[in-house]
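What follows is a set of structures to go through.
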Structure 1
Amino acid sequence: MADAAPQEPGVAVALASAVDAILARCGPRLEAAAPLGLGKPHRLLNALYARVAADPSLSLRIHTALSLDPPSPSASLEKRFLAPFVERHFGADFPRLAYTVAQKHDALPPNIKVEEFYMQSGAMLGSRMAQSSYNALNYTHVARNVAAHVGLLVQKVAVSADGSMLSLSCNPDLSLDLLDEVSRLGKPRPMLVAEVDAALPFIGGTAGVPRAFFDHVVELPGPAPMLFALPRQPVSDPEFAIGLYASTLVRDGGTLQIGIGSLSDALCHALVLRHTRNAEYLALLEALSPGLALHALVRERGGTAPFVEGLYGASEMVNDGFMRLRQAGILVRQVLDDEDALRRFEAGTATSDDRARQRTEGHWLDGGFYLGSKDLYAWLGDMPAGEARGLGMTRISHINELYGGFEERERMQRREARFFNTCMMMTALGAAVSDGLDDGRVVSGVGGQYNFVAMAHALRDGRSVLMFRATRDQKGELRTSVPWNYGHCTIPRHLRDIAVSEYGIADLRGVDDGGCVRAMAAIADARFQAGLLQRAHAARKLKKDFTAPPEWTQNTPEEIRRRLASFRRSGLLVDYPLGCDFTPVEQRLAGALGWLKSATATPAGKAATISCALLPAGAPGDGDTTALDRMALSTPRSVGEWIEARLLRLALRRTASPG
């Protein structure tokens, strides 16, 4: 029998008691909110899910986003590679979210619905339940939308050393805004239930709350499962080129927002090179794009010199890139929340007291949530008190919006803001496709991308930069990422600003349609330029005599590879610039398996690859035996394993480093 639920807020309860208390107070029809990403209390949600799933008289609707789930490989070689890594990286006891597992297989019980405004990228493309219940919302509109429905908020929290305080830690982003919206609507405060995670870093400031902030606090026995850590991905040559171009757009003394992924890793690595190895950085830029440092946009709105004043970060997401920038001495510009002091700094009349307060009270980074690697979590958890004071985890309305009670303050804080985000495609007329496909299916969600694009236009000296790879693979077929148009749009063309591909920078703000088409074609892959220009001529967007200049023919992967090759060899550009979660053998296997997946993406490619793999292979290459051992294929026990071993050996040969 479950323990009786305590009456005093903030008192520790058992898991079953918390579920009993939720049902007793909220009734049989539960409307629950849970933070996005890391802040979900997995064990509490799973217990609540199990109780409702077993009782048809109950119902549960979960409002959330980014329900993180470790990878579940399907193909045999994928399983051989990922299974040991997943167990090591996430832990054998990681509590996968029951509703996410069921949703992926369209197997949610009829009395449970999950409504998300942002999904793990690509994870739910095949789920009818997830696609039909997706809610298209800007990040800053979520609290307003959910407040009208929710009666329960559940959240993972950290606890202070003395146990007296709790911290919303990784997710103060929407919880505080949600409670404000509920109050504004005149609705009763929802029931708040916390699950303590001993592994979660305690962060004070706005994120810190007394225990009594929560109606019930679940403290579970035994060691907590590992925090969900995102495996860091390798950075390719095109991605390094994008990061290098983007790094020249950042102004010293300015403000930085970045997303997550290999493009952001490449950008942050380039910024670190700019600051700490400037001569080599300049040589790298010159090799990539001769004269880039003299580009008008770079001279007037960016820079290539080391940072003197440094940068302030204001980003919905705190990730490994910000950690690296802080460690490199770049993220050091501190802002105050005092408007009068900010005005004096802006006017050049700051007092000695203002400067002292800036050093002791200023923030060098404000974020709404954090998510990243194990190294990031350790850095946050081990940060000295004096350092931690400069990191503000706060509500998303402060980060993603200018408008409200503190607009003037936030405008002064965000001077020379550069908002870097990733998109999948950009049309020739400057519209961005970031979150969905032309058939209506959602890959991820809008999140805060629109917020930052709009903010860049609203700020006097702000700029929005959308980064993308010039080509993409679609079921084994190479496609351009600069189509003439597309059946879905995330950012409309009237908000076009700066676009960056591996082939350069397109400054689109205030440019007419003809100029936009020319700028986008100039950063498109050469293999697709002719078709793009043909469409533009047909639509009367170009002068009749316009033809592509000869230099556009250099927009090829081979040319990028050639220009960056010596910097790859010297170690200036490494596959995992912000750290790696794979062993050296796994890194080599990851490259080989990536090649194999691409080579076998079409029926013809699969047949040709298998045929090649079955030819006499000769002696194993250097390190091949170790790689085969890691995949348990050094001694095949069946015909299927023998074929897999031959395919893997072929892939290892094809991706071996020269020399």
Structure 2
Amino acid sequence: MAFGEKVIVKNLNWLIAENSRVGLVGDNGTGKTTLLRILAGRIAPDDGSVETAPRVAVGYLPQDLVELGDGVAINYLRDSVGLSSLQERLFEAEARISALPGGSRELSRRMAEHEEIERDFAHMGGYEFDSAARRVMKGLGFADGDETRPCREFSGGWRMRLALAAILLRKPGILLLDEPTNHLDTESMEWLEGWLRGHRGVMIFVSHDRLFIGHMATEIAEMSRGEITRYPMGYERYLTEREAERRRLARAIEDQRERVEHMRRFIDRFRYKSSKAAQVQSRVRQLEKMEIREMDAPNRTVSIKFPEAPRSGYDVIEARSLAKSYGGVEVFSGLDLEIHRGERVALVGVNGAGKSTLLRLLSGTEAPDRGLVKTGHNVRMAYFSQESAQNLDYSHTVWEEACRTGSPMSEADKRGLLGAFLFSGDDIKKPIRILSGGEKSRVALFKLLLSDSNFLILDEPTNHLDMCTRDIFQRALLQYGGTLLIVSHDRFFLDNLAERVLEIRGGALRNYLGNYSRFIERRGEPQRASEHTMTPDPPVSAVRDKRRQEARERNRLYRERRVFIDRIEPLEAEIAALEARRGEIDESLCRPDLLADSALVRPLMIERKSVEESLAKAYAAWEALSESMERIK
């Protein structure tokens, strides 16, 4: 298969065994989606054929938007498995029987016909279908009652979920899934994994979700240069084996390069010596027959490093009794939140729970209906939202936006970093206004990386990054010296970064210490395909008692910490004044007219030394008070 001069696959032979679970991987643009469309029969190859076992159905989930029609959701799902037409035939058969007079000779024939249709309907799960459909929809995050909504009312992401529900309910023998987790929240991903573990048949999927590949794949098929290389192993072992292969190939290529160089030197040295003519010709023939081996272009090795984060106060951000509603619909109410210096916190919850809303309130880009948000001393916040493209100047090019950051990074380093975010060559000359939504988000993320911050609020920062760039970005965040609050659907990303998880559910926040995997263990297993139930809410009296106890505990902590706060606040004001004076002195000492007069320089230098000594004492006192506050739990 080729598009113009670009070859997608060539001479590809691939036998996929029964019950295989294959993760199809490869760099962006290698043709994974095209290959899935060929296997699904959506497009025909230029040459060759695809054969499937007889009477085996194929279910294909595309990556792009699907059309569902104007009917209600439950009818779309019935149609997708062929139940609607069968049910209509059943009703028609019942109507014909009802119209026959008693004792009719035709009655027995019509009864046999009805029995056959009913048997087919029952065999297809017709009588249990609606309850099964609701169970699948709930597992994929739909709310009760969504099954009766017209399909046109759902957004693009929810339509993709509905299309996925239809495929799961059909239970085809071959599942071809192109980025099935793209539009799912973390809970829905876990539920989907539970369902797919029970799938009996072949599954081939493309995904950028590293945990999904690791949990689902028993075999990896790597696409490169139009060919498939099979690895009969899980994803983590594949990564190890592939790296070992690259090292072996690199050694073999180096050995070949040395042999070629040795033969060329021999030929050049003895080309005109008759006694060596036979040996020279032998080596010439060897070189002509030799197939020069090459390695694929290596993965990007560019590294991302945040600027050093200025030290903030221990209390980075505090929210009390936050409430927010839209159009009379309450998103949450009475939320309390504290994040402290150096914490890496993940905010999770189902789609629509209010994660992005909470981040907007904390970042100050939107005001709460009730409650307050307070940031701590010397907190320098940088916020990346899913709408961060609005922070770009559309009249600039990518490179002009890169240069606006004020970062001291060199031009070469900026270009290298832009390359990590898939802007290379002439791409950096593109105007912002012509970029896609994903490209604009990547530029906004690039600018964020160069900001002078110590508190990052990130709302889905990896949505438009390939797996390699996600890994680079994750390593940078692990080395970041500031505080992090992250919303992401990438569970591997969260698992490696988060040290605390906040779950927003039912308008309330729940706190879990540990990473994402630890959160899943403590939350229970609502992701199992066999059941999708939530723990019932406790009685009102128990909730009231719990809140009273929490309030008493908060008051106790507040009283204990207030002693230190009363001493820290004036100390922080003193530090700010001293730092400002030091800056004024430094600015004065940069003036050529002043430097020419030693009588003016000397008192400034003496004062600066005094300011530095005062600052050192103030910093030490501040550190001691902060550590005392940190010990109060």
For distance in nm of label points 7 Å out along Cα→Cβ at positions 451 and 611 computed as 5.4, the structure of 1, 2 it came from: 1
Given 14.6 for mean count of other Cβ atoms within 10 Å over residues 355-362, calculated: source structure among 1, 2: 1
statement: Note: FRET efficiency 1/(1 + (r/R0)^6) of positions 163 and 267 (r between Cβ atoms, R0 = 35 Å, to 0.05) at 0.05, derived from one of structures 1, 2, originates from structure 2
message: As an exercise: mean projected area of the Cα convex hull in nm², calculated from one structure in 1, 2, equals 32.4. Which structure is it?
response: 1
message: Out of 1, 2, which has the highest value for distance in nm of label points 7 Å out along Cα→Cβ at positions 251 and 499?
response: 2
- prompt: So helix-only ellipticity at 222 nm (-39500 (n - 2.57) for each DSSP H run of 4 or more, over all residues; to 500), computed for just one structure, reads -15500; which one of 1, 2 is that?
  reply: 2
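Any read-out appearing in this document is the output of simple, stated calculations on the displayed coordinates, not a laboratory observation. If you're wondering where the values come from, they're calculated on a predicted model, not measured in any experiment. Cβ atoms are built from the backbone, for glycine too; each structure is taken alone.
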